[in-house]
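Multiple structures are listed underneath, in structure tokens.
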Structure P
Amino acid sequence: MVHAKNKYRIPAFCVLLLIAAVSLQAENRLAVESDFERLRAVIVMSIDESIFKSSEMGSSIHPIFNKGLPPGTIDEHRALLKLLQKAGVKVLQVRDLLQDAVENARKEGALESWVRETYPDQFDRILPHLADVTADAILQRSDSLFYRTGGNGELDPLFLPISSMYWSRDFAMSTPKGIIIGNGQNFGRTLENAIARLMFRYAGALREFPVVFDAAKEGVVLDGGDVIVRDEKTLFVGVGQRSDREAAVLLAKKLGMDVLAVSMPPREKPNGMSRQLLHLDSIFNFVDKDKVVAVPFFLEKAFAGTNPMMKILSGLASETDALKARLPSNSGAGGDSKQLLVTIDAMPGVGWVTQYEAGTGKETPLGLKLVDYARLQGWSVVFAGGDRQGMPELKWVIERAMYELRWQGVNVAQLRPGQVIAYEHNVHTNAALRRAGVQVQTFPGAELAIRNGGPHCLILPLVRRK
């Protein structure tokens, strides 16, 4: 007779198997635990010769009349992939993931609805060719659905251009809580977000990565370059330019994580620094658990009203006005000092940190800028351009700090704590990182940098863990 209290007893070996399974799941957790932990798997979109026909088609100027992407970017991107693979990182290609997603969505009868939702104006033209839709067609890597002509003989591509998805960081993000699908400001970027939505729903390799936040469905603008994972409890989010402040509030509520929102240049007042300070990862990144690399001055409260860039731009504005006064009014030369003054006015507002509480979204302005916050945590800071080493301040700011910031010196990709990948041309920032004990691997990226992105922008970290 079995006693009632023993009726449902689990055998000891089953308990051990259960513990082992839980431990294995924890060991192989599919998430980014922190932006500086060891990089295990990434998503990238390699650049190939399709750039000659599709890059920049989203603008009013086609690459046959404009520069598009420089051909050298193909080799530069390949050099990055070699470094990733040498480091043992699993590299997943957008093209492969999308093709798998397309095939699976077609089998499940969901491809048509995705096409209808993503391409409402082109849907009637695409529908007769639905059986021919592939990843290459969507990404404009296939000639067959691109070099089509209409009844009048004009070029009539079936799919809209995907011109910037090689900046893989932006269309989606992996966090300790799951995947965030971004929502870009312009139509071209929202196409990338739609492709990411399809991949994470139907690609077999991504089905274990749950989507926990879809910015479009939440009604907010959000780019991956503005999101940095500190740890399992904390996110940094750049807000105000390429991502909405409300996105930070909703992330705190939906993900149950503390979100530290960092003010970026204001979207409603485009200015000369908007490009250099595009995303948070353009101006700040972790390089180790207690080390960061950052733009100087902009992220420090002490320089809110005395940033040397103010002196530089103010001088340029005065020179611009003086030049225009000496030229005929109809010459069209001389520049615009008003734009420089707008830039100066925007500078003090950059870098302030506001905390949004996990779960509630409660707002607490910290009264600090980001580098101040970093120092308060005991993190050491390396600045773009490296050390002044006796150089006059304005010369150092112009020729090193802001120069290497523009060429993506801060935008490094982390392989593991204390080890990063950087563009080789940012020699002073790279040297400063090495002096700080960070291992820096480099690759040529001058042509990629022209497009205003760096190694951090080029990869979507899928799994980072110890």
Structure Q
Amino acid sequence: MSVIVKEKLMESVTGFNEDTVRAASTSKNEPAWMLDLRLRAWRMFEEMEWPKATDESWRRTRLTGFDLENFQPFATPGVENGRAALNDVMTHELDEMESAASIVFQDGGPLYRDASEDLASKGVIFTDLQTAVREHPELVRKHFMTTVVKPESNKFTALHAALWDTGAFIYIPRNVRVELPLQVILNQATAGAGGYHHTLLVAEEGAEVTVVDDLLGGKDGLQSSVVELVVGDNSVVRYMNLQDFDHSTWNFLTGRAAMGRNSDLRWIQVSWGSRLTKAFLDLEMLDEGGHGELLGIYFPTGRQHIDHETLQVHRAPHCFSDLLFNGALKDKAHSVYMGIIQVLPGAQKTDAFQRNGNLILDSGARADSIPGLEIEADDVRCTHAATAAQVEDEYVFYLMARGLTRAQAERMIVQGFFQAVLDRVPVESVVTKLERVIERKIGG
């Protein structure tokens, strides 16, 4: 199907309905099994209720002002040069991040690919998900929204499964190590449109990889994304999701990691942008010896609303999980953190931690923190903590007495607050970028 025919087909679609789902699949020349999956997900979406204020997950996050019909169902993929599109967003992006390979997406399609390593010779697959559906159907069909994140997980995962557009498929074979990071950039450029980005990472036994997802754009738009991490036995995965959408974007994320025996995962979740973010993030320890870290940074300003809900599920004994989410808030921003450590019967010798810290920079800002434990085993060590505090005047005075201005003093305190997470980010160029955004958010 030619680009012109695809554009005409996509532009002829209006509203969220079954015809839109069929058009999304037809425009991508998808096989029948993917269309069937989309249609089943759409029917689930129609049957599921919208979140209500009485739902525990949504009690502190209201969808006031959100109406699906305010958005185009999806944007038409652009055809301009991918490197030029990448240059347009470099003010937000990484400074020539050294990577094994990169993919840039814009408005529903891949724009640009680059590789500094011969990944194919190692059996590594790093491609856009649409290509993977055609060229690696057995792998995609096995893992895509089947066991890790399912369409019925919530209203927005059902919508995502029906309309997904951009996405990265990463497959690392057994005992293969990719030393440099793999980079994925999504620029949601068309205003007022829906986007549905998917990350599917499969690391086989003994594999090792680092993946960076960078998401931005989305003016007056909608993003409903899904992250699925399949972390095989004895594998090592470092995954970073860096969200810096326009402050008018409605952002919904469901991410889950399924971890095998003696696997090692470090997941860094960064929430800078969006008008409203609701993120469900789960670690699931399926076999003995798993080591999982879930680290988060958020910094809402203005009237931004950022909500993270996490779940650390221990199904097997002798596993370790550690969660640390730190957030600073300015102006009239609101953050919500709700997390549960769940230890199921038989998961003895579990070692699990959960901490949420909030730094309130203005009296109009508000942070709600609800950590929790559900323990069904009797030989475990599980702790949780939550704090919310303002910048102490004596700290500011101490720094100002040594020659700093008030703005410089406050910036140093906030950066120090985030340092506990930044020290655990494994890619130096990502740390540099995060430090720049923190300075921007502080106002200096």
Please compute relative contact order in percent (Cα under 8 Å, 6 or more apart) for structures P, Q and give me the label with the greatest value. P
Could you figure out which one of P, Q the value 191 for volume of the Cα convex hull per residue in Å³ was computed from? P
Determine which structure produced the value 0.40 for FRET efficiency 1/(1 + (r/R0)^6) of positions 125 and 405 (r between Cβ atoms, R0 = 41 Å, to 0.05), calculated from the coordinates; the candidates are P, Q. P
Here Kirkwood radius over Cα pairs in Å, for residues 213-388 alone was calculated and came to 17.4; which of the structures P, Q was it taken from? P
Which structure, out of P, Q, was helix-only ellipticity at 222 nm (-39500 (n - 2.57) for each DSSP H run of 4 or more, over all residues; to 500) calculated from, if the result is -7000? Q
To test your reading of the models, identify which of P, Q gives 16.5 for mean count of other Cβ atoms within 10 Å over residues 69-76 when calculated. P
Structure (P, Q) behind the derived value 0.95 of FRET efficiency 1/(1 + (r/R0)^6) of positions 261 and 413 (r between Cβ atoms, R0 = 41 Å, to 0.05): P
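Every number in this text was worked out from the coordinates using simple rules, so none of it is lab data. In this text the structure is predicted, and so the values were computed from the model without any measurement. Cβ atoms are built from the backbone, for glycine too; each structure is taken alone.
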